[in-house]
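Q: Listed next: structures, encoded as C-alpha cells.
Just so it is clear, none of the values below were taken in a lab; they were calculated from the coordinates. Predicted, not measured: the structure shown is a model, and the values here were computed from it. Cβ atoms are built from the backbone, for glycine too; each structure is taken alone.
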Structure I
C-alpha cells in the first residue's frame with residue numbers, strides 16, 4: 001500500500017491518458033507536405049477484418065487436416081482459442097515449440113509452448129544446449145532462404161494467427177493422447193503450403209467475406225473518409241494487392257461505393273508480393289471489364305484500368321513515382337514494406353491493429369504502477385549488488401523474486417501466454433525491432449490519418465541510449481547516481 005502510494009506520487013498526473021489508439025507513431029521523421037503519392041495494400045490495410053474470420057480459417061483448415069490428410073477425428077474437439085497466439089511469434093519446426101524471441105535472438109523465458117502448455121525454463125535451456133539463444137541462420141525471417149529449409153519459422157502475418165493456434169492444438173492432441181508423430185510433418189501439413197494454404201488457394205476466405213461483408217469487414221466508412229480526404233487535397237493514390245480483382249471490387253464497393261476505382265490512379269491485383277518488389281521480369285497484364293486477361297503489351301499504367309502481376313521496376317519506370325514523395329501502407333513488414341524502404345527509399349507506414357488493445361493496457365493505472373516499480377526495483381538491485389554482506393544478499397534475492405513476479409504480472413496484462421507483441425521482459429521483441437527498421441510510421445488503422453493535417457510533420461521522440469544516462473524511472477526512487485562509486489565497489493571487494 002505504501003509503495004503504491006509513493007509510486008502514484010512519482011507518476012505524472014494524467015500520464016495514463018496520454019496514449020490513445022488513434023495516434024500515429026513515428027520511427028522516422030516524415031513530413032506529409034512532401035508526400036504526393038499514397039499507396040496501399042488491401043487486406044488488413046484498406047480492409048480490416050473481424051476476428052470471426054480467424055475462426056473460419058481455423059475451422060476449415062482443421063477440417064482439411066482430418067479429411068485430406070487423414071488426421072485423427074479427435075482434433076475436432078479443439079475449438080479455436082481467440083487470444084492464444086500473437087503476431088510475431090517463432091515456431092521451432094523440429095521441436096514443435098511456439099515461442100517469443102527478442103530483438104537479440106533470445107527466447108523470452110516463460111513464453112515457450114508445446115501444444116497448449118508452457119515448457120519449464122529449465123527444459124527450454126536443456127533443449128537449446130544451455131542457452132536461450134536461437135542462431136540467426138536458423139530463422140526464416142527477412143534474411144533470405146535458409147539452406148535445407150528453416151528450422152525456426154517466424155509468423156509475421158495477421159492471417160497466421162489461426163495457423164499458430166492450429167499447430168498448437170494439433171501438437172497438444174498428439175501429446176495428450178500419447179500418439180507418436182513427427183512435428184516436421186505436422187508443420188508441413190498445417191502450413192500455408194497445405195491445410196491453411198488450401199483455405200486461401202481454394203478461395204474459401206474470399207467467398208466468406210463476399211457473402212457477408214458486414215460481418216467480416218470493419219470500419220469501412222473510415223476507409224472511405226480517408227480516400228475522400230486524400231483525393232480532395234490533390235494526392236495521387238494507388239493499390240497493390242495480392243488479392244484477386246473480384247474480391248477487392250466487392251469489398252471496396254461495400255466500403256467506398258461502386259465508383260471506388262475513380263479514387264485510384266493505378267490498381268494492381270494478384271501482384272504476388274513480395275516477389276513483385278524483387279522480380280524484374282514478370283510483366284503487367286491488363287484485365288478487361290469482365291476480369292479476363294488481355295494479351296497486349298503494357299506501355300503505360302492508366303487510370304480506370306485494372307492490372308495484374310507486374311513488378312516494381314516496371315511500375316517505377318511507367319509512373320516515375322520515386323523516393324520519399326511516396327508513402328506506402330501495409331500490414332506485413334516483410335512482404336509489404338521492407339524492400340520498399342531498403343531498396344527504393346519510399347516512405348512506409350505499418351498498419352498494426354494490435355496497437356488498439358496494447359495501448360489500452362499501457363494506459364491503465366495497473367500497468368503504470370507495475371512498470372514504475374519494476375524500473376525502480378531494477379535500479380535498487382543494481383545498487384545493492386555491490387554489498388556482499390549476508391543481509392544485503394538476502395534482500396537482493398527477495399527483490400529478484402519480486403522483480404520476476406512483476407515481470408509476469410506485466411506480461412499477463414497483455415496476453416497470459418506471450419505478453420506484448422512489442423516487448424519481452426526488458427528488450428524489444430524481434431517483431432518490434434523489425435517494425436522500427438522497416439516502417440517510418442505505424443498506426444492501428446488507416447483512419448488514424450483523419451486526425452492529422454496533410455501538411456503535418458511526424459517527429460520521432462529521441463529515445464535514450466543506455467549510455468546517455470537519462471533520468472530513468474528507477475532514479476526517481478533511488479537517486480540520480482546510476483553507477484556505484486568505484487571506491488564503494490573496491491571497498492566491498494576487499495572485504
Structure II
C-alpha cells in the first residue's frame with residue numbers, strides 16, 4: 001500500500017472530492033468527526049472554531065487539497081505538518097479522560113469519515129457508486145492514507161466493510177457532546193459575516209439565521225441512520241424533502257455545467273507550492289483600530305480590541321496557552337514552514353504566554369481575562385521600558401524571521417502579502433498595512449521597523465501615529 005500510485009487527474013476520488021456539491025455533506029462530515037470524544041476534547045481546548053469559524057473551515061479545506069490533490073512530495077509535507085500539529089493537541093477532557101489527537105484510531109476515524117461522506121454524497125443525489133466504483137475509490141483513498149503510516153488493521157479492509165465500521169464506531173465510541181450540538185444548531189447562528197459577502201455584510205444577521213436553519217436541517221437529515229437513532233435526532237419529512245431537492249438539484253445542475261465549471265478543486269490538483277488563501281480572519285495577526293474620542297488615552301480601547309479579535313483565538317472570553325499556540329499555528333500555516341522553522345515560532349509564543357500568565361493571571365486559574373490583560377499591560381508598559389521586550393517582542397521577532405523566507409533580513413511586499421494577505425483581501429488594504437511598517441519608505445520592512453510598528457500599536461496614547469493604525473485605520 002505504501003508504494004501504490006497516488007490518484008491522478010482522472011481518478012474517481014479526485015473527481016468526486018473536487019466537485020462543488022461536496023459542500024452539501026461538509027457539515028455532516030464535521031459532525032461525524034467531532035462526535036469522537038478525542039476530537040471533541042481537542043476542539044474544546046484548542047480549536048478556534050468558535051471565534052474564527054471561517055478560518056477554521058478554510059484551513060480544513062486547504063489541508064484536504066494538499067492531501068488529496070498534491071504529488072507525493074506535497075502529500076508528505078502536509079502529513080508531516082498535520083502530525084506536528086496533532087502532537088500538540090493532548091490533555092484531559094471534561095470527564096478527566098486523557099486524550100491525544102495523535103491516537104491512531106482517532107486519525108483513522110477522521111480519514112474514513114471523509115471517504116464515507118463522498119459515497120454518501122453520491123447516494124443522496126440518487127446516483128450511488130456501484131460496488132466496483134466503491135472499491136476503486138477506496139483503493140485510491142487508501143493510497144493517500146498510506147502516507148500516514150497508520151496500522152492497516154484499523155482501517156476497513158475493503159469498501160464493502162466501511163458501513164459496518166461506521167455502524168460499530170457510532171454505536172460504541174461516539175458521543176453527542178456540546179461541540180456536536182453547537183455545530184448542528186448554534187455555530188452558524190453566532191458566526192461573524194464571511195469576508196466573501198462584501199457589500200452584503202449588513203444582511204448577514206438575516207442570512208445566517210436562514211443558513212443555520214437550512215444547514216442544520218439538511219445535516220440531521222443526511223446523517224447515518226445509526227447516528228440519528230442513537231442520539232435521538234429524528235429525520236422529519238420536511239428535512240427529508242429538503243435533502244432530496246438539494247442533492248438531486250445539485251446533481252442535475254452539476255451535470256449541466258461545462259466540465260471545468262463543476263469543480264471547486266480541479267482534478268489536475270494544486271501547484272507544488274500552493275499559497276492557501278487567507279482572508280483577514282486567517283491572518284496570524286490583525287490589529288484593528290476602533291473609533292475613539294479625541295484627547296483620550298486610546299490604549300485601553302485598543303488593547304481590549306486586540307484581546308478579543310487577536311489573542312482570544314478560542315473565543316471563550318479568556319486567553320490561555322491554547323490561544324497563543326493557535327496564533328503560532330496561524331503564522332506557520334500559510335508559510336508551509338519546515339519543522340525546524342516552525343519550532344522557534346511556537347517557542348516564542350509560548351514565551352509570551354508565560355510572561356502573560358505570570359504577570360496577569362491574578363486568580364491563578366491558568367487563564368487571563370480581558371481586564372487582567374489590559375490592566376497588567378498598561379502597568380507594565382508605563383513602569384518598565386523593557387516590558388514589551390520580554391514577551392510581545394519575542395513573538396513579533398519570531399514572526400518576522402518566519403516570514404522572511406529568503407533570509408534577506410527584510411520583508412519585501414510579496415513576503416508581507418503572503419502572510420498578511422490573501423486572495424480575498426483588497427490590495428489597497430495590503431498596501432496601507434505595508435506602508436505603515438515601512439517607515440523610511442524604501443519598499444522594504446526591516447526587523448526594527450516591524451518591531452517598532454507593533455510597539456507603537458501597544459504604546460501610542462493617540463491614534464495619530466502610524467503604528468497605532470497598523471493593519472487598520474481608526
Structure III
C-alpha cells in the first residue's frame with residue numbers, strides 16, 4: 001500500500017482510494033429545481049414568529065452582548081453560556097459511542113492529516129452528533145468555523161463544549177432572524193482566515209457567501225451539501241451557469257436516503273410528537289405529505305403505532321409505493337377536515353396553505369419533517385384575526401375567531417431536531433459521507449471536477465456502510481472468482497451500478 005499519498009487512506013476491507021479516476025464521482029444531470037435563487041436572501045431558515053422569549057431557565061440576554069472566554073483565554077465564538085462546556089462534553093462523548101464510522105476515520109486517517117490546509121466553514125444543526133463530525137474534521141487536519149442552520153435545534157451545552165475545545169462557533173438555541181445571519185457572517189469573515197471549503201445543510205451559508213462575498217465564493221475548492229433544499233439551490237446555480245465551484249450532493253447518496261432520511265425519521269418523528277403533545281396515536285388519523293425517504297419512515301412508525309395513515313404525493317412512482325405499502329393516497333383537501341395530525345415531508349413550499357388550515361378540525365396538530373420551514377404557509381396565519389398562544393416549549397395554539405385551535409409545533413421548523421433528538425448511529429452514516437466528500441474535493445487535482453454538482457460513487461457508499469457493520473457483529477459473505485465473473489463485478493465491489501438509488 002502506498003502510505004505516502006493522502007488519498008490512499010483507508011486500510012482493510014473494502015479498500016477505498018478517494019482520488020482515482022474522475023468517474024468515481026458520477027456527474028448528476030442538472031435538474032430544474034422549484035426554488036428560485038432570485039431572492040437576495042433566503043428565507044428558508046430564518047422566518048420566525050416568536051411570540052415569547054426563551055425558556056425562563058435560560059439567561060434572557062443576547063450572547064452578542066456578553067464577552068465570554070474559554071479557560072485558555074479564547075474569545076472567538078458566540079454561544080449562550082461557556083460554563084455549560086463540561087456537560088456538553090459528556091453529551092459528545094456519549095454520541096461518539098454510537099458513531100463508529102467517524103471514530104474509525106480518526107484512527108485510520110488521523111496520522112496522515114488528509115484535510116491539512118482545509119479551512120471548512122460549516123452551517124448545520126449544532127448537536128452532539130455534529131460535534132463529533134466537526135472534531136473529526138479537526139483530527140484530520142482541518143480548521144473549522146461553524147454556525148447553525150436552524151434556530152431551534154442548537155444544543156447550547158454542546159456549542160459550549162466545541163468553543164471550549166477551540167472551535168470558533170456562533171450558535172445558540174432561539175436565535176432571531178438577524179442573529180442567524182450575523183452568526184453566518186461571523187463564521188465567514190474572520191481576521192486572517194478565509195474558508196476554502198463549505199459544508200452546508202440547507203444552502204443558506206452557500207447562498208450568503210455567493211451573494212455577499214462573490215470573490216471568496218470563486219476561490220472555494222468545493223461545497224458539500226446534504227439537504228433537498230440546498231441541492232435545489234445548487235442545481236439552479238449550475239443550470240444558469242453561476243456555479244463556479246464543484247459541489248457534491250450528499251443528500252442523494254444511498255446511505256443518506258436509505259438511512260438518515262428513512263430510519264432516522266422513523267424513530268425520531270414519534271419522539272418529537274410525544275414530547276410536545278403527549279398524543280396517543282392508536283386510531284388517530286394522520287396525513288403525511290410526501291412519500292420520499294422521510295415520508296416512508298414517518299408512515300412506517302405511525303402505522304406500527306396503530307394510526308390510520310393517508311399519504312399525499314405528486315410523484316406517481318412514490319404514490320404507487322405508498323399504495324403497495326398499504327396506505328391510501330389522496331389529496332390534502334379530501335382529508336384535511338377529518339385528520340388529527342398533518343405532517344409535511346416534501347422539501348417544497350406552501351404544501352399546507354390557509355385554505356387547509358381553515359378547514360382543519362379543532363385540536364389538529366400540524367408539524368414539518370422537511371428541512372425547510374416553508375412547507376407550512378405561516379404568513380397566511382400571521383394575521384390580526386388569529387391569536388397565537390404559547391402553551392409550552394415549541395408548541396403554539398393558533399386560535400380562530402370561533403375558538404377553534406390548531407396546534408403548531410416548532411413554528412413549522414424541523415420537528416425532530418427542534419423538539420427532540422435524533423439517533424447518533426444514523427447520523428454517523430451521513431457524517432461519514434460528508435467527511436469523505438470533503439476529503440475528495442479538497443485533495444482532487446485541478447480540473448478533475450468541473451463547476452457542477454456530483455454524486456457520491458457507490459464504492460464510497462458501500463465503504464461507509466461497511467464501517468457500521470461491526471457494531472452489529474455482522475459478517476459479510478464474499479463472492480468467489482466465478483461468481484464475480486458471472487455478475488460482471490469486482491469481488492470487492494461496488495456491488496450496485498452508479499445509477500442505483
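Q: Out of I, II, III, which has the highest value for distance in nm of label points 7 Å out along Cα→Cβ at positions 70 and 454? Intermediate results must be reported in sequence, preceding the final value.
A: Working: I: 6.0; II: 2.7; III: 3.3.
When distance in nm of label points 7 Å out along Cα→Cβ at positions 70 and 454 is computed for each of I, II, III, structure I gives the biggest number.
Q: Here's another thing I want to ask about it. Which one of I, II, III has helix-only ellipticity at 222 nm (-39500 (n - 2.57) for each DSSP H run of 4 or more, over all residues; to 500), as calculated from the coordinates, equal to -17500? Walk me through the intermediate numbers first.
A: Details: I: -11500; II: -17500; III: -9500.
Corresponding structure: II.
Q: One of I, II, III was used to compute mean count of other Cβ atoms within 10 Å over residues 62-69, and the result was 20.4. Which label is that? Working shown, then result.
A: Numbers: I: 16.8; II: 20.4; III: 13.0.
The read-out comes from structure II.
Q: Matching task: 44, 31, 19 is the computed value of Cα extents along the principal axes in Å, for residues 86-181 alone. Pick the structure from I, II, III.
A: Values: I: 38, 32, 25; II: 44, 31, 19; III: 41, 28, 20.
Of the structures listed, the value fits II.
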